Structure P
Amino acid sequence: MSKMDEQILVTPREKIFENESLAFQGVNSDKDNLNKVLENIETNFSVMRRGDAEDNFNYKQPIPYAVVRRVNEVFVYKRLTGGGEKRLHNQLSIGVGGHMNKINTGNFEIQLFENLRRELDEELDIQSSTKKLEIIGLINDDGNEVGKVHIGLLATVDLDRKATVKVKETEQLEGEWINVKSLVDTEVYDNLETWSQFVADILNK
């Protein structure tokens with residue numbers, strides 16, 4: 001099965017943003033808004049073929065986007081030229097995530113965390129005595145066609161201070177720890193993917 005035939009979770013945009021009354025651009029970490037949007041997604045989500053969803057601006061695809069933290073450091077990875085998406089080569093990212101697949105049991109929160117754990121396991125080798133997952137905000141970028149059909153569910157994964165993290169796809173990615181404050185330094189910030197820039201801003205508020 002091709003990636004475009006994958007069955008993914010989607011929610012009507014008008015339901016998520018309550019006819020645009022909750023719409024925003026960038027990152028929103030307001031707890032009331034976060035809870036409302038998550039509730040709207042949970043109440044109204046359905047399954048759609050990914051290839052159809054990518055071209056349908058009436059729907060948003062919820063994308064778990066997890067930042068891996070170790071005390072005051074964030075794990076940053078760079079997409080190498082061996083990766084498939086040329087537009088992202090040599091760009092930096094501080095988020096791990098992907099499309100959500102439907103799980104037959106559990107509410108939306110359980111489905112969210114199970115999908116997120118799967119993405120983390122696929123991309124990273126994490127060795128840590130603790131692994132605390134928490135949803136802290138939302139990411140929305142309607143400034144381009146890709147962003148118009150996705151909504152990011154911003155999560156943090158907090159590890160213990162002795163934790164180690166390695167990328168699994170070494171031909172496509174390389175990773176390193178960077179101090180949270182360094183994310184907004186020009187030489188780092190300018191190379192971050194758009195969603196990662198949004199997250200760097202919120203982590204440094």
Structure Q
Amino acid sequence: MAKTGTILKLKLPTDPLWVKNVVESNIEEILVDHAFCEQKAATNAITIIVQNPNLSDLVNEMALLAQEEMEHFKRVHDIILARGFVLGKERRDHYVNELFQFLVKGGSREQQLVDRLLFSAMIEARSCERFKVMSEHINDAELAAFYHELMISEAGHYTMFLRMAKKYAGSIDVDKRWQDFLTYEAGVIQRYGKSETIHG
């Protein structure tokens with residue numbers, strides 16, 4: 001994988017044929033799914049605020065993130081409307097649901113927070129990688145430029161979540177847990193890459 005993949009440490013890259021075989025023939029579905037991905041990312045940030053109101057630095061980061069994600073939602077929705085589409089119903093994100101199953105059950109508040117932050121970082125990392133592949137291979141100049149811009153944004157979110165996880169980790173070995181997430185995600189993502197969703 002190219003430079004972005006090296007930075008993200010993902011173990012299994014997306015096949016560029018996903019863009020040609022799936023994305024380009026399902027632009028409406030991809031855009032609608034993407035819009036809901038941005039909305040869910042904002043909701044996740046708000047959930048982290050609600051669960052950790054005493055961690056002021058984290059609250060500030062999540063407030064900024066929620067705002068940015070909703071700005072992205074609005075931009076995707078604008079593209080949807082400009083192309084004569086409508087938002088439609090929310091799409092299920094089976095990939096994210098599978099990642100969610102890897103979160104620690106029970107444990108300390110510290111463990112739960114670190115896992116939630118790493119879970120969030122994992123989604124941002126894969127989204128970043130998918131946006132990179134789309135920006136490089138899609139035969140649509142507007143969307144290529146758009147996804148290149150969002151790729152950079154997602155990379156920033158990924159590093160922020162990792163930074164916050166390490167800040168609030170206490171005695172938890174974040175690097176080891178992150179490696180566990182990467183290994184688990186590699187097993188999950190190999191079942192995807194065939195459907196008309198950002199993570200599908």
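Every number here is computed from the coordinates shown, using simple stated rules; none is lab data. Note that the structure is a prediction, hence the values are computed from the model and not measured. Cβ atoms are built from the backbone, for glycine too; each structure is taken alone.
Compare relative contact order in percent (Cα under 8 Å, 6 or more apart) across structures P, Q and report the one with the greatest value. Spell out each step's value before the answer.
Working: P: 27; Q: 31.
Between P, Q, the highest calculated value is found for Q.
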Give the label, chosen from P, Q, of the structure having the highest value of distance in nm of label points 7 Å out along Cα→Cβ at positions 31 and 111.
Q
Structure from which -7500 was derived, helix-only ellipticity at 222 nm (-39500 (n - 2.57) for each DSSP H run of 4 or more, over all residues; to 500), options P, Q:
P
Origin of the value 16.5, 52, where Rg and Dmax of the Cα atoms in Å was derived from one of P, Q:
Q
Can you say which of P, Q returns 3.2 when distance in nm of label points 7 Å out along Cα→Cβ at positions 23 and 55 is computed?
Q
